[in-house]
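Take a look at the structures listed below.
Since every read-out is calculated from the coordinates, none of them should be taken as a lab result. Remember, predicted model here, so these are calculated numbers, not experimental data. Cβ atoms are built from the backbone, for glycine too; each structure is taken alone.
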Structure I
Amino acid sequence: MTSTLFDSLFSRDNIVHIAALFYLAGFLFRNQLLLRGLIIAGDLIYIAYFFFAPATPLWGAIFWSALFIAVNIWMIGLIVVEQRHFTLTGRERKLFDVLHDLTPGQFRQLLRLAGQGEAQAPMVITAEGQPLDRLYFVLSGRIDIEKTGRRAVMDGETFIGEIAFLLDRSATATVTLDQGCYYFVWTSQDLKKAMAAKPALGSALTAAMNRSLAMKVAKSDLMGMRAKPESVFAN
């Protein structure tokens, strides 16, 4: 009985349903490697069906299934390359750990556009009310912030200028980096072009900036510094 059921299930007329099940299973997963692997398995079974089930092989269908397999194998290769470990300096690795919204591939794209440096003396990077054409990420050191007459001090591991960047407006605070601060910097024009060309990068980076902004606002709440709806830390 079991043998008969097995033979019936895997008969040449029924294997098309097995292929469809592999496709269906693949679409249940968000993991791109698993999804594409299951679809490749389904296409291999479809090829077997198109070759053995009809009286004459369906070469057109076989060709397209083979092409889909080739494309998915190519995409799997790109995903694996993007996810593999890559060589970073200690500071770049720290930045990658902080910006955990980004994949390794997205982080490489971001890093290629970045300048980086260390403040050799107190360094004003934004002036309240003045146009700002750069986005900063201060990795370490003390940051002095002045906004509408109020002053605050915060530590690194934060974006500076994200409101100006996201909303296309002037800087909302004057920010000075103390000597020894290490920072990364991007020109707004180049970064926006990259985000527009790579929507996934744009979404991930925007999420990172929004999280940084939320942490600043939460910190200002704890310190009792929110005299106005906008935090002194929001810059």
Structure II
Amino acid sequence: MDTMTDLSHIEGIIWDLDDTLYTVTPALKTSMRESMARAVVKMGYDISFEEALRLSEESQEKYRLTFKILSDMFDIQKTDLHIPFHAEMDHTVTTICPDLPSAFASHPHMKHSLMTHASRDWALRMLDHMGIADFFDPKAVIGLEDIDYEHKHESDRATKTCLDLIGMDAHKAAFAEDRDWNLTIPHEMGLTTILIDHPSQPRELPTHVHHRFDNATHFMNSLSSAETLKDVG
């Protein structure tokens, strides 16, 4: 239901990246397929770029994963593809929100951390591209490789690591994500859970999600004043 909610207790935010701070567009999905093909070729496997790209496209269509067919064909571990794949990604094709830097700047004392299932290098490049890198201590930006590939929905390691990196108590922190299942563990740990709206997510919020916002800018602009939110009933 809609209600007036006070978010003034939040002193730190743990951010997801894709579809949270920016939207994954068709152009970025094209880059993903091309990046997977280039990565496999550069890793030395016996395949042309054109054929690797065809299989990456087929894999994304069938499995929603650019790597599955290629990794099965050559017995490549996903962890071995992680860094090469993201190194090939083109951050310039992403569509950024022009109001995001000013929204961050309006809360100069807020501490920020970022945890992505992508690579740390990709995250740092994207933060710079979005114009918000200065609001993050680079040490507080972690990729999946930094926590031994333990996913956010499987382990509390990501959340604990981010809290430690910004010196924040869980009850004073928020976790902003576009997938509700990644908010289950942060909710159990006492963080305020923020769902950034995405078409894949349920209209009726699960009980482990405290608030939903249209986008990251909307969330940031809501921190300094009570605002009508789409809350758990």
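Computing FRET efficiency 1/(1 + (r/R0)^6) of positions 29 and 93 (r between Cβ atoms, R0 = 30 Å, to 0.05) across structures I, II gives 1.00 for structure II.
Could you tell me which structure in I, II was used to calculate mean count of other Cβ atoms within 10 Å over residues 157-164 as 20.0? Working through the options, I get structure II. Where is mean count of other Cβ atoms within 10 Å over residues 109-116 largest, in which of I, II? Ranking I, II on mean count of other Cβ atoms within 10 Å over residues 109-116, first place is II. For which of the structures I, II does the calculation of relative contact order in percent (Cα under 8 Å, 6 or more apart) return 16? It must be structure I, since only it matches. In terms of percent of Cα pairs over 25 Å apart, the structure with the greatest value among I, II is I. A value of -11000 was derived for helix-only ellipticity at 222 nm (-39500 (n - 2.57) for each DSSP H run of 4 or more, over all residues; to 500); which structure in I, II was it taken from? Working through the options, I get structure II. Which one of I, II has distance in nm of label points 7 Å out along Cα→Cβ at positions 53 and 141, as calculated from the coordinates, equal to 2.9? Considering all the candidates, the number was obtained from II. When Rg/Rh (Cα atoms, Kirkwood Rh), for residues 61-124 alone is computed for each of I, II, the one that comes out at 1.12 is II.
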